[in-house]
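Dropping the structures in below, format is structure tokens.
What follows is calculated from the coordinates using simple rules that are stated; it is not laboratory data. Keep in mind it's a predicted model, so treat the numbers as computed, not measured. Cβ atoms are built from the backbone, for glycine too; each structure is taken alone.
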Structure I
Amino acid sequence: MTGKNLAGPEADALDLGTVLRALADEHRRSVMTQLAADLSDNERGCNSFDLPISKQTQTHHFRVLREAGLIEEIDYGNRKGVRLRRADVEKKFPGLLALLGAESPSDATSH
């Protein structure tokens, strides 16, 4: 089944301030940490992330990540998929995904 790609900003328009604001939230950072750690960059369903928040709040967080240019969302009508925009993020912000991939839950609790 083919979905509609929900567009974020073009790769050249990615903005560091917007990206950092998106990553400031622990739930969005958790999504990005999981995506960065998966080097296959497979599409994942929005429900595949273990987020202790309502579906409505999850929708908000995925929209913020998409609008920051970190992920692409694919709308299938009754569900959405997400995929990391690894090449675009690496080109604009080299090393950012490595930092996210290295973050683990134990790191977050030790600070």
Structure II
Amino acid sequence: MIFDKDENITIITQEKATPQELVKKLGVLYERFKNDNVIVNLTSLNKIPLEQVVEFLEISNRHRGSKHSFVLVTDKVDFNEMPDEIMVVPTMKEAYDIIEMEEMERDLGI
């Protein structure tokens, strides 16, 4: 797991572990990125089934509840299956765009 920081965005890149292992690590290391918007880059992993994406739901809800963005990046999912409660996009560019839009919404009180 690699942590990078870009202003108020923490980018977490997962290279080898399964999504379940990553979710456990994120729970343990939550204090490290709790005040930032988060992008979890899963592009190096193989196809990710819905059940594994849902593993991120609890930490995503917790993070979004504290007025920060939480975005998963992978192009190896069926986007038609993804629940509305979790933000999943195919590219890093789209992740940055989502965070920018959500920041504007928070600034406007939406």
Structure III
Amino acid sequence: MTKYLISFPSAAMDVGPDELPGVAEAAHAVVREAQDAGVWVFGGGIDESVAPVRVDGRGTVSAGTYPQTTHIDGGYSVLELPTYDAALEWAAKIATACRCAQEVRAFGEDAEA
């Protein structure tokens, strides 16, 4: 089985404050469905109030990010699924709940890990 990252940036979710409770309820229902199906690995949103930092091999901490990753935000789910088509089906469920399109990416497996 392959793990898939299903995600969206914060800006993609264009809902008003009065719609957020319904979106949250729908998203939590999909999470429960994935948990019940035994495919849920992890999920959550990036806490945008915590500034990102970089840590080098010596443990030195530097403020900021790599230039190409300055806008990582939004919501992320990791599901373990038997096929790419199954990942697309779950992404459609999440897209419906969150009211925005989802990106789907497969994790590569490391046989030594």
For 38 (relative contact order in percent (Cα under 8 Å, 6 or more apart), calculated) the corresponding structure among I, II, III: I
Value 12.9, 39, calculated as Rg and Dmax of the Cα atoms in Å from one of I, II, III, is from structure II
Work out mean count of other Cβ atoms within 10 Å over residues 79-86 for each of structures I, II, III, then name the structure with the largest result. I
From which structure (I, II, III) was percent of Cα pairs over 16 Å apart, for residues 31-86 alone calculated, if the value obtained is 61? III
